[in-house]
Each structure stands twice: as structure tokens, then as C-alpha cells.
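Okay, got some structures for you below.
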Structure P
Amino acid sequence: MALTEAGEAEARAAAALLSPLGFRRCLVSDLGRARRTAELALAGRSVPVHVLPELRERRMGVLQGERIEAVRSDGRAEAYLLPWSPGPPGGESHAQLYARARAVLSAWDDGTPTLVVAHGTLIKGVVGLLDGLAPEEIPKLPPPPNAIPILRHVRSWPPCPT
């Protein structure tokens with residue numbers, strides 16, 4: 001799925017928000033929307049970009065491609081989207097998503113100020129756990145805003161709650 005016109009405008013607007021920040025590299029999901037967001041947000045800047053499939057959005061298994069309204073209306077959201085664990089059949093739980101994100105982000109964590117361009121559920125999980133929220137509360141949070149920087153100084157990575 002391509003980035004929409006609105007998404008492109010948000011990514012261009014993010015460039016101004018990012019300009020005063022001193023990040024020196026960008027880690028980005030390998031999915032097209034995230035790569036395009038990073039490209040537009042970093043236009044005119046000389047920042048190394050590292051494309052990482054580990055930053056992809058949550059694998060949804062049997063729910064992949066379904067409209068969220070349908071999943072909410074028949075009760076599957078309560079079963080598969082809101083609990084920290086388990087995830088949808090054939091898919092990934094929030095716990096598994098965070099473990100995947102934590103592994104790659106902590107491996108890259110050498111103190112270099114880094115911009116991460118990824119997907120809402122992944123960002124919500126990482127930020128929620130860095131902020132000390134209980135894992136079971138994180139899936140209930142609203143999605144983070146698109147293309148708005150969320151700043152965190154990581155001193156240590158929280159363990160992977162199951």
C-alpha cells in the first residue's frame with residue numbers, strides 16, 4: 001500500500017519538526033509507506049538510512065487485510081487486538097512484536113541519536129514500555145500521531161514482558 005497524499009503532506013511537514021533535532025542516522029521499516037515517509041521527512045538532509053525488515057508492522061495472521069470495523073464488530077478485537085498476548089492465529093502478539101522491535105533497536109543502540117520510522121503499533125509498544133506502562137494497557141492506547149516526532153532518551157531497554 002502506498003503512502004496517501006495526506007501521508008505525504010504529513011511527512012513533508014515532519015521535516016520542519018525534525019530539523020532542530022540532532023539525530024545522526026535513521027532506522028526505517030522496509031515497507032513502502034515507512035520508506036517514503038523517511039525519504040520525504042529527511043529531504044535535503046545527509047543522514048544515513050538503514051532499512052530494517054524487523055521494524056515492519058505487526059503480522060496479523062488470519063486478520064491480515066480485514067477492515068478494522070469488521071474485526072471490532074464481531075468481537076475479534078477483544079480476542080486478538082487488545083490483549084498483550086496472544087495474537088491472532090498465524091499472526092503476532094503485541095509481546096512478540098515488542099520482542100522483535102526491542103532486539104533490533106537494542107542491537108543498534110550505541111548512543112548515536114537515531115530517528116526511527118516505523119508503524120503505529122510497534123511505536124506504541126516501544127514508547128509505552130519505555131515509559132513504564134503496564135503491557136496490558138499498551139494495546140488500549142490510541143495510535144500515535146502520524147509523522148510527529150516522539151522523543152525518548154533510552155538509558156536501558158525494558159525486558160520483554162510475555
Structure Q
Amino acid sequence: MTETPVFPGPGAIHFATSLSPHRSLSPEGFKWVIRGAIAANLLVGVPMLILGAWPVMGFMGLDVWLLWWLFKRSYLDARRSETLVLTDSELLVDRVAPDGEREEHRLDAYWLRIDATEDRLVVISKGNRLVIGRFLSPEARLALAEQLKAALADMRAPQFKHDWD
């Protein structure tokens with residue numbers, strides 16, 4: 001069961017996003033991959049069994065089991081997420097691990113600095129460093145950094161509407 005992240009009360013929200021890993025293979029596609037692997041292994045394994053090389057079938061079953069286990073592990077890892085909320089006073093980073101463990105970080109928005117490369121995205125505030133979006137592709141990580149920098153610039157340069165405008 002996932003809880004809703006607690007958002008800070010006072011101040012306007014300048015940026016909010018939820019990040020999660022991308023998995024291109026749907027559960028239905030996963031079933032078809034496993035079925036195809038079983039069919040291919042039977043196509044090779046049954047003639048080997050008939051010829052007397054029965055241990056080959058065991059290794060082919062191990063092959064299918066390993067493929068199934070790796071995909072299940074990938075789908076488990078896809079349950080991780082990060083929620084970023086930038087307000088007038090802070091950047092709130094709420095992380096949820098694949099096992100459901102929640103972790104919250106709060107960084108002062110006034111001192112916030114963003115260090116982005118293709119390898120990682122780091123937010124720094126008052127000496128506190130936090131790597132975010134580890135599971136994102138390099139392009140998505142750089143795009144997130146640009147969006148966050150633009151939101152910080154808008155927050156730091158407010159525009160006021162006056163009656164005389």
C-alpha cells in the first residue's frame with residue numbers, strides 16, 4: 001500500500017513531478033516472451049531428449065526459469081518512484097523504494113543549486129547533496145534538470161501585478 005506524500009502547506013508550488021522507471025515490455029508482452037522461450041527450448045530440447053541427451057532439457061528449463069526471474073526482478077525494481085515538489089521555501093523529495101520503504105528529504109529552496117550531467121542529477125542546498133532520478137535515461141535526466149532550473153528561476157524572480165499596470 002502506498003501512502004500519499006505529505007506536501008508542504010505554506011507557499012506556492014512552483015514545480016511538481018512524479019518520477020518512475022520506464023519499462024517498455026507490458027505484462028502481456030512478458031507472457032509472450034516466456035511462451036516463446038519455452039517453445040524455442042522445447043523445439044531444441046525434445047529432439048535432444050529423444051536422442052538420449054536428457055540433461056539438456058534440465059538446462060533449458062533452467063534457462064527459462066532464469067529469464068522469468070530476471071524479468072520479475074526488473075518489474076519489482078520498476079515500483080520505485082520519486083516525487084519532487086518545489087515551493088517558496090523548500091524542495092521536497094519523497095522517495096519510495098521497491099519494497100515500499102519511504103524516504104523524505106527537504107532542501108532549502110533559497111540555496112538550491114542544480115548540478116546536472118548525463119550521468120547524474122544532483123541538487124545541492126547548504127552543503128546537503130541529493131542525487132535524484134538515478135533510474136532516468138540521460139535525456140530525461142537533463143530535461144528534468146532544465147525544468148527544475150526554469151522553475152527555480154521563476155521562483156527567484158517573482159512578477160507582481162499592480163493596479164497601475
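Just so it is clear, none of the values below were taken in a lab; they were calculated from the coordinates. Source: prediction; values computed, not measured. Cβ atoms are built from the backbone, for glycine too; each structure is taken alone.
So if we calculate distance in nm of label points 7 Å out along Cα→Cβ at positions 29 and 133 for every structure here (P, Q), which label has the highest result? Before the final figure, lay out each step's value.
Values: P: 1.7; Q: 2.3.
Biggest value here belongs to Q.
Taking distance in nm of label points 7 Å out along Cα→Cβ at positions 13 and 85 from the coordinates of each of P, Q, which one would give 3.8? Intermediate results must be reported in sequence, preceding the final value.
Numbers: P: 3.8; Q: 0.6.
Traced to structure P.
A value of 13.4 was derived for mean count of other Cβ atoms within 10 Å over residues 53-60; which structure in P, Q was it taken from?
It traces back to Q.
For which of the structures P, Q does the calculation of Rg/Rh (Cα atoms, Kirkwood Rh) return 0.96? It would help to have the intermediate numbers written out before the result.
On the way: P: 0.96; Q: 1.23.
Only one of P, Q returns 0.96 for Rg/Rh (Cα atoms, Kirkwood Rh), namely P.
For which of the structures P, Q does the calculation of relative contact order in percent (Cα under 8 Å, 6 or more apart) return 22? Mind showing how you got there, number by number?
On the way: P: 27; Q: 22.
It was calculated from structure Q.
State the single structure among P, Q that was used to calculate distance in nm of label points 7 Å out along Cα→Cβ at positions 69 and 149, giving 3.7. Could you put the intermediate results ahead of the total?
Details: P: 3.7; Q: 4.4.
So the calculation was done on P.
To test your reading of the models, identify which of P, Q gives -10500 for helix-only ellipticity at 222 nm (-39500 (n - 2.57) for each DSSP H run of 4 or more, over all residues; to 500) when calculated. Display every interim value, and only then the final one.
Working: P: -10500; Q: -14000.
Only structure P yields this read-out.
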